[in-house]
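Listed next: structures, encoded as structure tokens.
Each value in this text was obtained by applying a stated rule to the coordinates, not by laboratory testing. Only a predicted model underlies this, so the values are computations on that prediction, with no experimental measurement involved. Cβ atoms are built from the backbone, for glycine too; each structure is taken alone.
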Structure 1
Amino acid sequence: MHVDSLRWMAQGTKIFFDALAGLPGEELDQPTALDGWTGKHLLAHVAANADALVKLTRWARTGEETPMYSSPEQRDADIEAGANRPATELRAWAAQAAAALDARLAELNKQQWTHRVRTAQGRMVPAEHVPWMRAREVMVHAVDLGAGVGFDDLPPDFLSALIDDITAKRSSGDGPALTLTATDRKATWAVAGTGDPTPLTGTVAGLAAYLSGRAAEGVTGPGGRPAPELPRWL
């Protein structure tokens with residue numbers, strides 16, 4: 001998955017920045033579908049995420065522990081401060097941070113990719129997970145920008161990997177038990193949780209949107225009933 005993740009990261013970066021390029025500066029001041037966030041908040045988050053992942057590449061390369069963020073509170077404060085910067089500065093920061101992450105990942109050797117680092121959620125993972133973490137950010141937030149990108153515009157193999165990732169995470173939480181069946185390919189997933197599993201159907205893009213907490217059309221339960229609400233994903 002390491003090679004795939006690097007490819008998805010590159011694809012997602014292009015999708016995100018292409019969408020951003022078509023978004024007028026004033027649109028970044030408008031609310032997004034993410035509660036309490038404008039486009040500037042989202043862009044500041046994506047830029048800060050690249051900076052944070054650079055810290056993990058440094059950890060993998062040097063062995064010196066360098067957490068992504070000093071604390072969740074500091075992460076939130078940095079995003080809020082970034083959202084008050086001019087749009088031109090935010091765009092430049094996001095682009096420079098993305099390029100720096102590309103460069104730092106390219107410096108890792110085979111052994112360093114296996115060194116373990118800590119995610120923002122506190123999990124210890126090999127550094128080879130970093131490209132996946134970034135791919136997930138830029139792909140999903142390209143949709144959140146509201147610039148015309150939908151989940152059905154994202155690569156199908158990425159969407160399947162995203163569903164695999166989210167179902168695994170949700171299976172360790174306290175949300176509802178689910179069984180998910182894709183209507184546009186032969187694929188099923190299960191989410192462990194509370195109660196009897198609720199069977200849901202939808203396209204792969206729709207299921208990915210639903211599982212990630214985004215608006216999803218066409219994801220329904222038995223008899224066309226609405227899908228149950230889910231707790232926060234990340």
Structure 2
Amino acid sequence: MILERRNQMNFKKLAGSVDNPPEGIRVAEMQELAHLYQLYQAGANEIGTKLENLDSEFQVNYDHNPIHHMEERMKEVASLLEKLKRKGYERSIESIQNNIFDIAGIRVITNYIDDVYLIEKMLLNQSDVTLVRRKDYIQKPKASGYRSLHIVVAVPVFQSNGAEVVNVEIQIRTIGMEMWASLEHKLRYKTDIGADVVAQYSTDLKTYSEELTTIETKMQAIYQQLNHYLD
């Protein structure tokens with residue numbers, strides 16, 4: 001099942017007024033961005049469909065759904081422009097395509113840790129999917145305790161004038177990792193509390209991340225044993 005979060009371009013938010021567009025964005029730039037976002041949205045759809053098909057096949061052949069659910073999202077235009085500015089990149093379509101790898105993204109939530117790597121393997125076995133980048137924060141968690149597998153893949157998107165290759169970022173993590181990441185994000189970015197409280201809960205969350213991994217590993221072992229008995 002895929003739960004889509006499609007942040008389509010909002011021209012009113014982006015352009016403001018014709019006489020005073022924010023950050024000097026021109027109409028021509030907006031049109032270029034609209035085309036770019038349509039292209040990357042199509043790329044996310046391509047990957048999403050592939051993942052859904054792989055999950056369905058696994059259900060039929062092995063009576064197991066490695067994917068619990070998926071969420072698709074497009075990077076907000078304001079966030080894109082801010083990232084270009086922060087990293088010192090030129091504000092152009094070519095610069096965006098060469099330097100920004102998370103315009104289109106899919107978050108894949110799995111039931112078990114092994115499913116994370118199973119999904120990665122099945123997806124990369126597709127002949128038209130190419131691995132661009134890979135960061136494994138499960139084997140090597142961030143200092144905060146964050147765990148997830150991040151990959152960027154390139155996939156061809158067929159348009160009226162031919163095929164164009166786009167990048168799609170995929171974050172693959174378990175239900176437990178997703179619960180932890182959501183809480184940590186809320187602590188760091190969504191709350192208005194003192195730094196001392198943030199530091200306190202950050203320490204707690206790092207401990208809980210390790211505990212969650214231990215629990216998820218044990219539950220996975222039980223699941224594997226049950227499958228062994230049922231075979």
Structure 3
Amino acid sequence: MQFTSEKRLDDVLEREFTLGEIPGILWTPGSSSARTPLILLGHPGGLHRMYPRLADRARRTVAAGFAAATIELPWSGERPGSTAADQARADLHRVLHTGEPVTDDIVDRLVLPLVDQSVPEWRAVLDVLLALPEIDGPVGYSGGLISVGVRFAVVEPRIAAAVLFAGSYVPRTIFEQAREVTIPLHVLLQWDDEGNDRQQALDLFDAFASKEKTLHANMGGHTGVPPFAGEEGNRFFARHLK
């Protein structure tokens with residue numbers, strides 16, 4: 001890992017880094033020398049486009065007593081693209097425009113390659129982050145894409161709890177893997193999310209095998225998540241990571 005920039009956001013130290021071709025950002029408390037539990041911040045891709053929202057989430061996370069980190073998704077932002085991913089996105093936009101149903105084939109081509117590549121990258125970054133003197137376990141995962149979070153929770157034993165953002169297309173394979181998820185979960189759902197299937201989100205929540213799982217649903221569209229929803233998520237992590 002190489003740190004490429006550093007700046008202060010009030011009492012938060014923000015450092016951009018690269019691990020191979022993977023860019024990312026790490027946020028840590030700026031005035032504490034104590035080792036801090038880590039929250040990994042998931043997002044739908046486009047690190048620079050998502051930066052304002054990610055930085056706000058990170059500052060709230062650090063204020064709650066954690067470190068936070070994120071990475072760019074494959075084929076997003078300045079990373080090399082994928083012809084297959086571009087075609088899957090084009091097919092999705094075409095059927096949405098014409099009112100045709102979104103088929104399992106489109107969802108699989110759109111989501112599964114991204115999950116297959118991004119989860120090993122997350123695990124590689126986690127290896128390096130946990131070796132830093134200021135970072136400690138246990139580790140939480142917060143955000144989307146929800147399929148990435150599901151796979152990550154299944155294969156990575158260092159993830160002790162997760163806040164998952166519902167509201168993206170989910171392959172049937174991920175539904176099956178959800179039955180293997182047993183860590184504590186806090187799932188956020190925007191009830192009126194215009195671009196996603198509410199019933200599918202509810203079915204996925206039902207599939208999780210976790211003994212402790214909470215569904216936090218709010219009225220409003222995809223970008224209308226209220227600030228207090230993040231506060232509830234941080235209280236959830238405080239119960240399970242501290």
**Message:** Please compute distance in nm of label points 7 Å out along Cα→Cβ at positions 170 and 202 for structures 1, 2, 3 and give me the label with the greatest value.
**Reply:** 2
**Item:** Top of 1, 2, 3 by distance in nm of label points 7 Å out along Cα→Cβ at positions 58 and 178, largest first
**Value:** 1
**Item:** Structure (1, 2, 3) behind the derived value -13500 of helix-only ellipticity at 222 nm (-39500 (n - 2.57) for each DSSP H run of 4 or more, over all residues; to 500)
**Value:** 3
